[in-house]
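Got some structures for you, see below.
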Structure 1
Amino acid sequence: MDEYGNSGEGRATRRDEAVRAAVEQGLLGPDSPIVGLLDATGIRESAAELRAAFAEVTAPGTPVLHAFAVKATPLVPVLRLLREEGIGAEVASPGELALARAAGLSPAETVLDSPAKTPAELREALALGIAVNADNPQELDRIDGLVRSAVSRSPLGIRVNPQVGGGSIGATSTATATSKFGVALRDEGAREWVVRAYLDRPWLSRLHAHTGSQGIPLPLMAQGVAETYALAEEINRRIGRPQIDTIDIGGGLPVNFASDVTAPTYAEYARALREAVPGLFDGRYGLVTEFGRSLLAKHGTIVARVEYAKSAGGRSVAVTHAGVQVATRTVYVPGSWPLRITAYEGKGRPKSGPEVVQDVAGPACFAGDLLAEGRALPLLGQGDYAAALDTGAYYFAHHYAYNSLARPGIYGFVPDRAGGVRFATVRDPQTLASIVAESGGAHAGALTTLHAPGSR
């Protein structure tokens, strides 16, 4: 049992029941060979665990905003559910902001972070009153001009890079010496520039840093937060008043992809932070967090039908409908992003039998399109199902249109009172007409009208 009651065993049981019900109710089958399933109960439990973990370590009355990193699962119904559970939104593009607004998130529940904000994006955020963290001196110059031209209610801050180092996955390490994010604090003159920026701008009231996500150990995450807190203390001391009133510590809690157990937990991280940076929780600073993967990953499953079962070179190969289009990171960088695979028989029940080393392949036309290579599973046969677990973040909502493969339908589920499973559509399966439209179907003859001068 995870802390606060989110049981890995309970998640697995709900998942098995949902796969069976999806087959029985026709969401999965020969004509709909791939779906994404979202465990709404698990999402609610994770949101409650996050709130409880930080409530345990913060002084009473401390303002805390937990802002879900929309990039992790950019689906309007997910954002609406999280809002209902007291979670806001961290957005990094006009598209993500539009999703958050469509889900009903208010400006006070929204934070804008991005390393490439345009003047139009900044203008809109400041007009709405959305919190903004400036990534660099040039962006702060743009904000200066906007603040001079119009009054804004937006809480404003600067993102810094504490340069404390990277974890085991370079692509998700954002506090390295050469990270593209934030003002690099250990570069010559950078720390003093940040202090001066606050001295010169009484309206700067926040400080933001994010050490990274998957592959970042808790001590390194805590070190990044400690460096940011120390800078806030220095700035307020230099100014002589508590100008910085809120510290945005980012997100990045890593996910255990090896089993159904949640590890580390939010409670473990919050306690580690309290031990490393006790002053952060004494009530002098409001807090913002930006967790993404850790809120959603374990509550999503991709289930794909085995279209053919074959062998090559003495190894069994299950050819399924889930591959690079839904699991891009896993296919291209399997060492960093391995997924657990579970076998289900044709009626959606867990498959038993002796384990056989086999490949679980996707539908794309290149040899490396493999969800799993050399994996020991009950032998998958034609008409069975392969489920990729822990895929609720950065997987089925991040479609890669290789071979013009359609985006799968996504369905949320909860147990019903009759002992069954009730589903709700989160995103409809993509139609072929939509694929054609996105591929320039309305402009089919456009290139035929173009001729170089003198070519005809």
Structure 2
Amino acid sequence: MSDAIDCDVVVVGLGPGGEHVAGSLAKAGLQVVGVDQRLVGGECPYYGCIPTKMMVTAAEKLREGRLVGRYAGKSVVTPDWKPVADRIRNEATDDWNDQVAVDRLVDAGAIFARGRGRITAPSTVTVTGLDGSITSYVARRGIVLNTGTSPAAPPVPGLAETPYSTNRDMVQLTELPASLAILGGGAIGCELAQVFATFGVEVTVIEASPRILAMEEPEASEAVQIAFNAAGITVLAGARAQQVEHGPNGFRVVLADGTVTAEQLLVAAGRRNNLQDLGLEHLGLDPETRVLDPDERMRVAEDVWAIGDITGKGAFTHMSMYQADVVIRDLTGVDGPWADYRAVGRVTFTAPEVGSVGLSEAAARQRGVNVRTATGDLGSRGWIAEEPGPIKLVADADKAVLIGGTVVGSMGGEVLSAIVTAIHAEVPISTLANMHFAYPTFHRALQPVLRELVQS
């Protein structure tokens, strides 16, 4: 073990937010050490947002091609996974090599330490390198934690003994299975289910909750369910796996009232925060905690900040980057703005797309808000494009402002931006209802829903 090395800041975990903090603080003149044992850049560029959205885009092109005969002539569409796999490997991930990201970090002036970082004393992070070497770094200014998440597997008997797949495996596929069972009907499970079904895979989704996309409004779940039915995707909602087996013919998932067989099994049943054996006890924090709940400056202990999935504020790249900016301001002496989570947007990239922000109707009622809601469809543009919607807005009736909203459609995530702005700025609903909305657009469909809120 070498002598401890002094620096200003140690960033443990270099996902999107951690990389942003490390690079930005280094450019600002601080001595920064960035630590990660995995790929610099985190889940998003290698296994999450970017490769999966390449898959989603490819599936979208297939669906569009199949509609030509209905709208504009004739077409023959033949799915081919090879261009998708090649693009992911060559364009998105550099064959799962992070050298470009490492170089970017070092060029910004930071020191990169490849290995597992563990807090061994206040202000001290000890890194065990991939070669077994041990180096300690003492941070004069503080430590930033961005350790992210890993795919979680439910405690189903037999599952751990099988070669099941996670999202990390699915984005690396070069050949598709004939059939796929998916444990989990959340955002990841639903996005991948539709992608693979579009490419001809027989897909079955097994979801323990009464509906898929259980975190979204029921109206959104229903719209996606209808699309899944049309695509031939089998959804078994309210079904819990009792046993998982694997043999020469693939997987067998035993349910309470039947079985599902498939060549491949994807487990998309949530993720767990990487906080185990991190040395949190040396900071006065519970080493068994599942979430680090930060204050408005992202501080979780004296001279310790946390960002990203481990804060429980939303497992999104944009959340990690948002929180990273807060930390950068705090560490460079800029007086805010500080963290505000009233208008956190998210998008599930199914077809139709589900864009959501703020509180759902159920969540708002649980908080005791005097709730008013209104729903609608995508209006004229929806009729032209043959997309039904829906749109749902949630308002605080006492304050007459929006506190939540959901838009379902091919542009759901884009239309969402108007609702995000309205919630964040607390724009009066009466003002929103009487703005100009270009015709014919998807976002124009917001107006009648807003007017219903005003009149109700």
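Read the figures in this text as sums done on the coordinates, not as results from a lab. These figures come from a predicted structure and were not determined experimentally. Cβ atoms are built from the backbone, for glycine too; each structure is taken alone.
Quick check: 14 is what I get for relative contact order in percent (Cα under 8 Å, 6 or more apart), calculated from one of 1, 2. Which structure matches? Corresponding structure: 2.
Computing distance in nm of label points 7 Å out along Cα→Cβ at positions 80 and 312 across structures 1, 2 gives 5.0 for structure 2.
With P(r) over Cα pairs in 10 Å bins from 0, in percent derived from the coordinates and found to be 4, 19, 27, 23, 16, 8, 2, 0, which of 1, 2 does the value describe? Value 4, 19, 27, 23, 16, 8, 2, 0 for P(r) over Cα pairs in 10 Å bins from 0, in percent corresponds to 1 out of 1, 2. Suppose semi-axes √(5λ) of the Cα gyration tensor in Å, for residues 64-135 alone works out to 19, 12, 11; of 1, 2, which structure was it derived from? Derived from 1, not from the others. Can you spot which of 1, 2 the value 63, 41, 40 was calculated from, given it is Cα extents along the principal axes in Å, for residues 16-199 alone? This value belongs to structure 1. Going by distance in nm of label points 7 Å out along Cα→Cβ at positions 144 and 368, which of structures 1, 2 comes out largest? If we compare distance in nm of label points 7 Å out along Cα→Cβ at positions 144 and 368 over 1, 2, the biggest value is for 1. Looking across 1, 2, the calculation of mean count of other Cβ atoms within 10 Å over residues 304-311 that yields 28.4 traces back to 2.
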